[in-house]
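Undergrad: Have a look at these structures, which come just after this line.
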Structure I
Amino acid sequence: MRVAVLLKAVPDLVEELVLDEESGSLQYDEMSYVPSEWDDQALEEALILKEESGAQVTAIAVSTGDVDTMLFTALAKGADHVVKITGDFDASMSNWQQARVLSDYVREQDFDMVLSGVQAIDDVDGQIPGLVAGFLNWPHASVVTEVRMGGDSKVLLRQEYSGGLVAEIEVESPVVIGVQAARKPPRYASVAKVRQVAKSVAIEEVSAGAPAGPAFADIQFVRPVAAGRAEMIEGDVDAVADRIVQILADHNLLRRA
């Protein structure tokens with residue numbers, strides 16, 4: 001069983017997004033990137049499959065920025081192989097374009113299953129798994145919380161629905177799966193281990209052309225303007241209470257007897 005895991009680097013929201021105030025465009029090259037948290041869940045589920053059934057796990061990323069650390073971390077966690085797809089790409093590359101590049105590579109390999117995070121924080125549209133499945137003409141299931149191997153090339157899935165409902169699905173491989181959460185929290189790889197792997201293992205690089213197709217339109221970003229300020233009310237209890245009552249009255253939120 002050969003499992004491909006699609007990884008994507010996304011802006012680190014712990015830090016400020018870098019914005020060009022004149023053009024209103026994001027400065028992608030000046031931002032810090034981290035692995036998409038849902039892709040990290042997909043990698044963990046693939047590694048659990050490896051432990052249970054001996055599956056071979058390959059982590060794949062499109063080089064829209066610095067993805068090397070993310071791929072070395074995947075190796076440090078237990079992936080067998082990592083691939084970086086290079087080309088004339090940048091961080092504004094659309095999901096449609098990324099899915100085309102990824103599916104072209106997967107089609108040339110002998111994978112039985114593709115796992116991807118159900119969505120990513122920089123778009124939250126959940127398109128990558130479905131688009132890859134469409135390009136490959138493979139079955140697809142998303143919002144999955146458990147992946148297990150069945151008999152005779154069958155794959156058993158648990159899929160979440162709204163209202164707390166869960167479905168158990170049996171599907172033939174090859175299949176593309178969008179993972180909502182792994183059965184266990186993603187494992188930790190220490191910085192020292194990642195550095196050790198980076199010194200001893202090479203990332204396979206595969207070049208690809210930038211596909212023609214839908215891309216992001218030019219969008220202007222602006223910083224939010226503060227609409228008001230918080231009022232800090234000082235004084236004793238009676239003074240604070242009187243001020244609160246006055247504020248409620250000023251906003252017609254107080255019904256007087």
Structure II
Amino acid sequence: MNDIFLSIALALIQGLTEFLPVSSSAHLLFPSLLFGTNDLGLSFDIATHGGTLLAVLVYFRVDLKKMLLSINPLFNNYDTQSRQLFTHLIIATVPIIIFGLIGSDFIANRNFGITYIAWANLIFAAILFLAYRYSSQSKTILQISIFAVFFIGLFQVFALIPGASRSGTAMTAALLIGLNLKEASRFAFLLSIPTILGALIFLLIDSFNSFEAINILSLLIGFSVSAIFAFYTIKFFLAFIDKIGMYPFVIYRLLLGFGLLLIV
């Protein structure tokens with residue numbers, strides 16, 4: 001597989017899996033497992049993260065504008081709900097920032113193999129099943145306490161483990177504390193903004209010490225394809241999640257985990 005087709009494949013996978021409650025790290029294994037492809041490098045990771053960040057910023061641009069206005073001291077008629085949502089997002093982001101800074105070297109130096117990723121998929125699929133099956137799903141994000149919001153952020157720390165799924169961990173925690181499915185999904189997507197931004201900053205810092213050849217065409221493909229597919233993934237997921245539910249994703253993750261164990 002040449003670099004152009006590999007760029008399209010990896011960007012498509014990143015765009016589709018970043019916001020679904022499945023593991024993007026597990027899916028990104030497939031090109032190398034099936035075709036023996038090489039890593040496209042740190043610059044490509046930066047491009048695809050930038051694409052997914054653009055997608056979520058564009059999709060939630062109205063909400064983001066309201067939140068920014070709500071914290072502007074010069075804007076008198078601020079929206080209290082938007083300010084509360086902004087506060088919730090900040091609180092939920094704190095744990096992954098702290099753990100990311102403390103454990104970044106450990107995670108970077110740890111060799112997470114296919115078996116490890118497979119078991120992470122199976123374990124977090126089971127937790128997602130329990131959360132969805134037994135959740136009251138009776139609350140909105142504005143009805144929960146600061147401690148509940150912090151719990152979502154704390155649970156999202158598991159996303160630092162390859163195979164856990166960032167959106168999956170956030171949705172699971174939100175369901176565990178009783179949020180309805182659509183609110184849990186929406187908050188998980190909004191929470192991805194500071195999380196992806198933080199990951200992007202770390203990647204950019206790492207890139208300063210990296211000396212690699214840059215393929216501009218691959219970067220453009222990675223950025224644009226990941227942005228387009230991420231945007232429509234968010235759009236269709238939120239539109240149909242009440243009808244789809246979480247069971248298809250749980251089953252898929254279980255099959256994925258067992259499938260990876262079989263090929264090790």
Structure III
Amino acid sequence: MERQQENKGETILEVRRLSMDFGGIRALEGIDLVVQTDQIMALIGPNGAGKTTFFNCITGFYEPTAGDIFIAPPGGKRKRINGLKVDRITSLGLARTFQNTRIFPNMTVLENVMIGRHCRSKAGVLGAVLRGRETLREEAEIVERSYEILAKMGLASRVNELAKNLPYGEARRLEIARAMATEPFLLMLDEPAAGMNPQETKELDDLILRLRSEEGISILLIEHDMRLVMSVSDHICVMDYGEKIAEGTPQEIRRSERVIKAYLGEDSDA
């Protein structure tokens with residue numbers, strides 16, 4: 001199902017003139033980006049364009065050299081998040097996955113999701129040690145909610161499997177499930193279809209659309225598979241050599257000569 005319309009929701013992420021230097025090398029140059037409620041935004045571009053660096057700046061892995069990053073959770077206050085720690089940004093409602101799947105291989109599928117869920121727990125260290133009534137109740141809720149998330153991801157039958165035994169496509173879905181367990185208002189997916197076969201990619205396509213429609217979250221994704229990008233995205237931002245070179249609807253991006261030259265017209269993937 002191809003997205004044809006522009007999203008007109010409220011702004012939940014605003015990036016202004018974001019730049020990132022590594023020594024004498026400028027990896028990002030003055031990037032502007034806005035993501036709105038209920039929007040699926042894709043970030044595309046050739047290898048080395050700076051897409052993952054951009055993600056790392058937003059989620060606290062890097063502190064940008066210049067620029068501002070603001071979030072505005074639905075119903076919440078606008079906040080500048082430059083320089084905040086990764087766990088703090090996660091607790092504010094931004095969750096992400098990575099190019100290379102980062103699951104805990106020797107833990108069960110359920111335990112992997114429970115780890116994500118614990119960022120919303122209130123028990124603390126003392127509660128975990130004393131294991132009072134409130135702590136036990138909260139732990140039961142974490143298990144229940146984690147199972148519900150896995151069911152939505154089609155992984156309910158895998159809850160007691162070790163994560164390392166999952167097929168590749170299911171391991172990818174598990175990482176998304178763990179990110180969802182943090183209760184994000186914005187889910188950031190870094191190359192979610194990488195390494196997937198066509199059937200797994202189709203299932204991912206359906207999953208992304210369901211997450212938006214059923215969970216009411218916005219999604220910002222980096223992706224190489226242009227069929228998936230054009231199918232699910234409301235809006236696309238194109239980067240090349242650390243700069244934004246185009247932005248618009250899938251239809252507008254298809255017609256952009258600059259984009260075709262930089263990316264869409266090349267045989268190599270991004």
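Read-outs throughout are calculated quantities, based only on the coordinates presented, and are distinct from any laboratory measurement. Everything numeric here is computed off the predicted structure, so don't read it as measured data. Cβ atoms are built from the backbone, for glycine too; each structure is taken alone.
Undergrad: For which of the structures I, II, III does the calculation of Rg and Dmax of the Cα atoms in Å return 18.3, 60?
TA: Computed on structure II.
Undergrad: Continuing with this model, one more query. For relative contact order in percent (Cα under 8 Å, 6 or more apart), the calculated result is 23, so let me know which of I, II, III that is.
TA: I
Undergrad: Tell me which of I, II, III gives 1.4 when you compute distance in nm of label points 7 Å out along Cα→Cβ at positions 54 and 246.
TA: The read-out was computed on structure III.
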